[in-house]
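Multiple structures are listed underneath, in C-alpha cells.
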Structure 1
Amino acid sequence: MVTLHDATFFTNPAVHSPVKARFFRAWTRAALRRATLCIVPSKATAAELSRAVGADRARMPVMYHGVDPDRFHPPTPEEIRGVRERLSLHDQPYVAFLGALEPRKNVPALIRGFMLACQGRTDSPALVLAGQPGWDTRVERALEAVPHRIRVIRAGYLPFKQLAGLLGGAHLVAYPSIGEGFGLPVLEAMACGAAVLTTRRLSLPEVGGDAVAYCGVGAGDIAAGLTELLDDPARRAALSTAAQLRAKEFTWAACATQHRAAFARAHHIHTRTR
C-alpha cells in the first residue's frame, strides 16, 4: 500500500526543482508498479496519474483529507485580535494567503493582482503572506514592484494557535494555486469561515465546490476576483456560511475509516495472489 498526494511532478514539472521532480517521478513509477493499492487524495490526482503514467484507476481509491476543527474553526474576537496585534494590522482589513512561497502557489501573480485590485481604492486592505519561504525568487521581484502606499506583510511562520484568527479574521483568503493534489489550505480556510478565492485547477473544485469563489491564474484574473469580493460584503458573508457547512463534510475520522478499509482490501488481494 502506498499513498501518492500529487501528480504535478509529471504534469507541471516546471513548478518544482529539477532534482525534486526527477526523484519523485522515479519513485512514483516504482511505487505504482509495486503497490497493491495506491491511495490518492482526489479524483483529479487519480486522473492525472492515469493520464501521465498509465496508472490503473481501479487500484487508486480516492480518500479526501479532513480538517481539524480544534485548530481550524471560526475564530473568537480574542483570536482575531491576537493576530492583528502580532502583525500590527490595527483596524486595517486584509487579504490572507497561507502556504509555502513556492512556484506552484502562484504568489507573484497574487501580488500583482492585489496591486491591480488596490488601484483607485481609498481604503485598500493589506495583503498578508503567511507560510514558509520557498524557492520562488519571483516573489521578491514582485514585492519590489509594490508601491509604498500598498501594504504587503511577509508574516512567515505563525503558531498553529493563530491560524484560525488569521484565516477567519481576513476579509477573504486568496489561494490562486496552479494545481494541488488536494488543497488543504483551502479547506482549512473554509473551516475558519473565510470567504475563499481560488482556482479551478486540478483538485481545488473538489474541495471548494460551490462554497468558494474561483478565478484564473493570471494577475488580471486574480485582480478581478479580488475586486468582486472586496466590493461585495454580502457575497463574502454567503461564502463564509457555505464554506463552514461544506468543511464539515471533510473529517479525519472518515478518512481513517476509509484507510482501514483500504488496508483490509490490500491485505485480501495480497494473500489471495500469493
Structure 2
Amino acid sequence: MEKQLITRLHKNFEDCAHRNDDGIEFWYARELQTLLGYERWENFENAINKAKVACETAKQPIFDHFRDATKKVDLGLGSQREVVDIMLTRYACYLIAQNGDPRKDEIAFAMTYFAVQTRKQELVEQRLAEWERLHAREKLTITEKDLSGILFERGVDNQGFARIRSKGDAALFGGYTTQDMKEKLGIPEKRPLADFLPSVTIKAKDLASEITNHNVKRDQTLQGEAPITFEHVKNNENMREMLAKSGIQPEDLPPEEDTKKLERKLKAEGKALPKSVKKLKGQE
C-alpha cells in the first residue's frame, strides 16, 4: 500500500475518532460505514452482527464494546431527524473490519489501524507491511494448491509438481533452485522457502504461478511434466526480468521474519486487544 494512501486513510480514521466525557475513545458505526467503503447500512449492519458474535465467542461482553446510540442528521432546509447509531470501541471496530474484504485498501488498513495500540502512523505502516506480507504468503499457498490440482489432472504427480516449482524458482532466482535458496538464506530444511521471502518475491512467485495456472487451463495441449515445466520456467523468467528493470535481484534480498511466527504475533495482538482498550460499560 502506497505511503500517500496510508497517510490519507490514517487521517480519515483519526478524524472520525471521538471521546466521551470520561475520555473513552470510540467511533460511530455510521461514520465507520463510510470509512470502510460500505454503501448500504443494511450490509454494514450484517458485518456488525457478525462482529458481535465474534465478541461473544471471545468471552467479551458485547455491551462493553457495542453501545446503541442515536444521533441527529441534517435533512436540508434546517430540518433534522434521529437515526439509530452504535458507539464502537477500538476492539469492536477491529472485529467489524475482520468481516470485510481484506483485498479492499480500507479494510486492510482498518484491520491494522484498530489492532495497533498507538496512533503513530509509522508504527501502523510497519504492521500493515507485516500484514500484507502474511496475506501475500497465504495467497501464494492458495495459488500453488490450485496449480497442483490442475497439474494432477494433466498427469503430473506431487513429485513432478515439486520439480516444476523448483525449476521455476531457479528461473526466478538466477539459477538458484529452491534448495539452493534455502541453503543461501539459512532456512531450516523442512520449512518452505516462501515463509522467509520478502513480500516482493512472494508476490512475484504468486503471479508467475497464477499465469501458469491460467495458461494450463486455457491450453489443453499442455499435458505432462515437460511442457508445463517449460511454461512455468518462462513465466518465472518474465518475473525476474520485470524485477531486474526495477533494480531488484531476488536472490540477493535478505530473508525476513518467518511468516508462521508473524502470524502468531498478529493473532496474539488481536486476542490482547479487548483487554487493553477502554470499555463503554457503565456509560450513560
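No value in this document is a laboratory result; all are computed from the given coordinates. Predicted, not measured: the structure shown is a model, and the values here were computed from it. Cβ atoms are built from the backbone, for glycine too; each structure is taken alone.
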A value of 15.0 was computed for mean count of other Cβ atoms within 10 Å over residues 42-49; which of 1, 2 is the source structure? 2
Assuming 1.08 is Rg/Rh (Cα atoms, Kirkwood Rh), for residues 98-201 alone as calculated from a single structure, say which of 1, 2 it is. 2
Comparing 1, 2, where is mean count of other Cβ atoms within 10 Å over residues 122-129 highest? 1
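Please state which of the structures 1, 2 yields -14500 when helix-only ellipticity at 222 nm (-39500 (n - 2.57) for each DSSP H run of 4 or more, over all residues; to 500) is computed from it. Can you show the working numbers first?
Working: 1: -14500; 2: -20000.
Computed on structure 1.
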Answer label among 1, 2 for the case where log10 I(q)/I(0) by the Debye sum over Cα atoms at q = 0.11, 0.16 Å⁻¹, calculated from the coordinates, equals -0.65, -1.23: 1
